[in-house]
Structure I
Amino acid sequence: MQFLGKNLEGIYGERVLIGDELVPATIIISNGKITEIQRHVSGYNFCSSDDSVFNAGNNVVMPGIFDSHVHINEPGRTEWEGFFTATKAALAGGITTIIDMPLNSIPPTTTLENLEVKLKAANGKCHTDLGFWGGVVPGSTDSLKPMINKGVIGFKCFLIHSGVDEFPCVNEDEVDRALNAIKGTGAVLAFHAETDCGSCTTDNADPNQYSSFLASRPDEMELDAIKMVDRLCRKHKNVRCHIVHLSTARALPIISKLKEDGFPITVESCPHYLTLNPQEISDKQTQFKCCPPIRDSNNQNELWNGLKTGVIDMIVSDHSPCTADLKQPGEKNFMEAWGGISSVQFGLSIIWSQAEARGFNIPTLSRWMSQEPARLAGMSNVKGKLDINYDADIVIWNDEETFQVTDDIILYRNKITPYKGKLLKGKVLATILRGQIVYAENNFSNISGRLLVK
């Protein structure tokens, strides 16, 4: 493609997302920033011989997707996923910024020294911009402010076993100390909100059946954890708290009341909770396993309602890959397989396929997948919108075109995904990072992503 790798000075489109409207407009770009937005009347006849101005025609032009929940796993488990493959797949999916989660790499991002190891591993490998979460584990309180000073956006903790021994979970007292430690910094504490459930038993259940796994991770595990988050958020009223990958809609009233009372709580859900259904999961189809689990269709409808009412703020991927031997669909049972779903390349299309059918529009989609995740990461002044002085991070996509997910188009390292074979609507045509076309028509320019640290 003639524009691949070019630093654009302008992008014209008949459907450019400005504010909450799709309008004819030209975005003027200089040094990677949006410097001017020229609105046009309907039916404006674009004409330019300048090859630094890209004509997007009737395709959607909107802010690049901002994915604040991705497990990249390098170093230490690069065979699960690495910076090069994760960010390349993300770019093909219209993502311009990723925030890397602090666990599944070795070492985990729980100290400044460990963060420096991760930065060294990521250097020169990222197709997208890349920021970082730090981790809260037992004994890590003194390490939090040094990581904030280096530029992490906040911290993640587990209230239940994380799945990897090097990232242990924390109890309520340890969370309390962490919230005290980050008070006044503007950093956010994110919770994997499940707790152990002593009443859960699967002794007589068939581990090959998804229903057995679902019964082992009931709603009560999330509810008990979110009640703890509610207590702590109310106690530390000026510290931002965030619930990752909400699965149970039964927690929505608790979260809604917390928001109504003015506390700084945000919530995300993920494509798999919003689009997949237990009824479609056959025995040993472990590509569907994740924690917390995918719940029933009534629950799913309530999650969509949570998005509609604003109780759920955003949608992010929770891309959590592993090697094939840890999943082995058709061979391993649900109780022994790794829990995690890979989808970072397809999030925009997965969500649009469902959102449009449910009556949502493109401005709302962009708010969920660009604006609110950028706000969570403390970057809402430079990313997540098409506006003056913002980074010219842009995705151009055809909201009518469909495609099927097949092995040959999957770019992340391990191709196990529950979306394989599914027909999705909405195809990414080009991705622009700070004014440069870095992906177009299945081709990539040179690596130009930046590490978003100090």
Structure II
Amino acid sequence: MLTNKILRLLPAALLVGAAAAVNGSDTCATATPISGLGIHNFDNTGFSIDGPPDCSGQPVRRDMWFIWTCTATDGYSVSTCNGTVLDTRIVIYDGFDCATFPQITCAASTCGGQTEVTFNAVNGQQYLIRLGSRAAGASGSGTFEISTDFCITAPTDPLDPNGDCASAVPIANTSYTNLFVSKDEPDYYYFELAPAATLQMDYTFSHGSGDIDVFVYDDCGVNVIAESLSGDNDEQIIYTNTDTCDMLISVRTEIWTGSGSPCNSYDLVVSGTGGTGNPCGGGGNVTYACDPANNNSTGTDAKADVTGSFDSGDTYPIHIEVTNGPPSQFGYFLASATAVDPGINVSQGQLCVGAPQVRYTAATATGEGNPDFKSVSVFDGSGVLQNLSGTSTTGMGYDVPNYIPGPVSQQVVPGSTWVFQLWYRDVGGVSNFSTAAVVTFN
């Protein structure tokens, strides 16, 4: 499974022998021919610039030119990392074209002062490699390596796409092989865990090929209830549900941001999952008042939907989303200890939260000294409420804290019931309200 990655970690000399002695050319038109994989020497002392300033507006100073022929369709890396003390810049061009310079990629100082670029290449095709100094007046010698890059070419695994909470995939008590994760795309899974059941997840991988970490949530992306962050091969999660209901568990598998490799593959064995039909967050933990709400300018009513752990001990026990709203119109959430159903007619809608009412606005957040109490959001073109306040882990709706701010100023406690409703602007300067969520917390 990890053969390609293991090969990449072997000392380059074992794979390609001594570095090739040939140096790059001072001009694009006379670029030095090279091919395949290997380590190559370079020395740009006394070189000039023979190319455009096309790497984020910067030139490759004292540039050297190589024309590389690909010998197998694959993903490739060109890297000076650990090969020189010179701060380098590298540009890759498509074909042997010294007139229009069709750039594929470029970078500077991606590994300390040195540089690595990655790109896809096709068997038999030629690519210009332009390598030189990042800083004006600097020059030096060293080596660069051309190698295959597993992170570019690794295929999607059987559980993709599952790169965020919204696309998390269900998993069961079984073994999964050849799963792939990268810094750009973590893996998300979910399942139920019955009361007193013990979850065990065993990850098998080579740490040297990419440092994998695992986070377990009882509300996806919000409340971490277990984690495995070792700096060795493999990770293991063991967690027992001490609640009296079926927990909905979410798991994020990621490459640590400080990992030297941006990807890895792994095997996973799962045991202990499954529910009893008594979910936490269900069975009366949430009901909806003023449902349906009054229609808005789209001809439908805005619907609130609550998910989460409902655990009053969690920092953010529930997450509220709203759909069927008027595009481009903004709103914010209200809260109260009492529901009013039918609601009080206000403008075009029904206000269904009783007095005193909490407003999750910028003014409340400022007054409380806590940005978590700001829920200002806007409906997108599909009528889905998108958070503008940085208070949603999914980008949609609102993560509700376990403290109700002023004028109520109360901690959410087990058995307490709170009512949440969205106020929103509609076309023509009128306002409306969503359905109201009546939430009882554990």
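Every number in this text was worked out from the coordinates using simple rules, so none of it is lab data. None of the values given here were measured: they were computed from a predicted structure. Cβ atoms are built from the backbone, for glycine too; each structure is taken alone.
For the structures shown (I, II), mean count of other Cβ atoms within 10 Å over residues 99-106 is largest in I. Consider the structures I, II: one of them gives -1000 for helix-only ellipticity at 222 nm (-39500 (n - 2.57) for each DSSP H run of 4 or more, over all residues; to 500) as calculated from the coordinates. Say which. Traced to structure II. Each of the structures I, II was assessed by relative contact order in percent (Cα under 8 Å, 6 or more apart); the largest value belongs to I.
Taking distance in nm of label points 7 Å out along Cα→Cβ at positions 307 and 363 as the quantity of interest, name the structure among I, II where it is greatest. Sorting by distance in nm of label points 7 Å out along Cα→Cβ at positions 307 and 363 in descending order puts II first. For Rg/Rh (Cα atoms, Kirkwood Rh), which structure out of I, II has the highest calculated value? Structure II comes out on top.
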